[in-house]
Structure I
């Protein structure tokens with residue numbers, strides 16, 4: 001992942017992506033939605049939004065918070081990591097879904113690109129063989 005965004009920043013842009021997908025095309029992402037999704041305070045969201053906006057990952061308008069093209073690409077990459085890891089935990093290691101979801105949230109930030117790439121290859125090969 002990009003070095004200039006911290007783990008918490010990744011969580012925020014992933015949350016924005018997930019909220020937007022859940023709300024649909026015309027749904028606006030608001031700070032309160034992000035706070036609820038991540039279990040953080042609105043002041044924490046405000047600080048993160050300012051930082052992510054300054055780095056060019058999001059836009060903030062009176063209608064809500066949106067991902068820039070760079071933010072969208074980054075959020076999709078983070079979410080892809082999350083989904084692959086969660087899938088590995090649930091479908092290959094038989095971890096219960098709640099634990100797998102929590103662990104995937106933590107692990108997605110810690111894996112090197114090489115380890116993630118090899119894990120993804122393994123998961124995709126395993127799925128193809130099934």
Structure II
């Protein structure tokens with residue numbers, strides 16, 4: 001997709017890993033509201049280190065065909081779209097590990113923690129996030 005300038009926006013959005021991959025390949029599964037929000041230059045679009053970890057892991061395991069080309073170019077693709085990188089903090093880790101629900105996926109738990117702590121909305125179609133105290137956009 002064409003690059004977009006990173007500027008201070010009206011909404012702070014964190015892209016779930018599948019959302020990011022679908023954006024990269026212009027997949028029709030990306031919802032119209034998600035696509036519109038990502039394209040809106042007023043919004044801050046963030047990509048977590050968790051997504052880099054998840055993409056590389058699932059690519060290595062052969063579980064995510066869409067990741068094959070994204071893995072070696074991850075940093076370049078994210079930067080080309082003007083998205084902001086989000087690192088992990090101890091606060092994120094403590095929150096992710098402390099969620100009371102039984103959902104065990106560490107990628108989802110960390111994305112939920114980052115979304116909650118940073119006051120963002122998570123752009124995802126994954127229903128599992130209903131079990132977390134986060135705002136979802138889809």
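None of the figures in this text is laboratory data; all of them are computed from the coordinates on show. Please read all numbers here as calculations on a predicted model, not as lab measurements. Cβ atoms are built from the backbone, for glycine too; each structure is taken alone.
Computing FRET efficiency 1/(1 + (r/R0)^6) of positions 22 and 54 (r between Cβ atoms, R0 = 30 Å, to 0.05) for each of I, II, which one ends up highest?
Details: I: 0.70; II: 1.00.
Once FRET efficiency 1/(1 + (r/R0)^6) of positions 22 and 54 (r between Cβ atoms, R0 = 30 Å, to 0.05) is worked out for each structure, II has the highest.
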One of I, II was used to calculate helix-only ellipticity at 222 nm (-39500 (n - 2.57) for each DSSP H run of 4 or more, over all residues; to 500), giving -13500; which? II
Quick check for you: by relative contact order in percent (Cα under 8 Å, 6 or more apart), which of I, II is greatest? II
Please state which of the structures I, II yields 1.09 when Rg/Rh (Cα atoms, Kirkwood Rh), for residues 30-101 alone is computed from it. I
Using the calculated result 14.1, 40 for Rg and Dmax of the Cα atoms in Å, pick out the matching structure from I, II. II
Comparing I, II, where is distance in nm of label points 7 Å out along Cα→Cβ at positions 70 and 94 highest? I
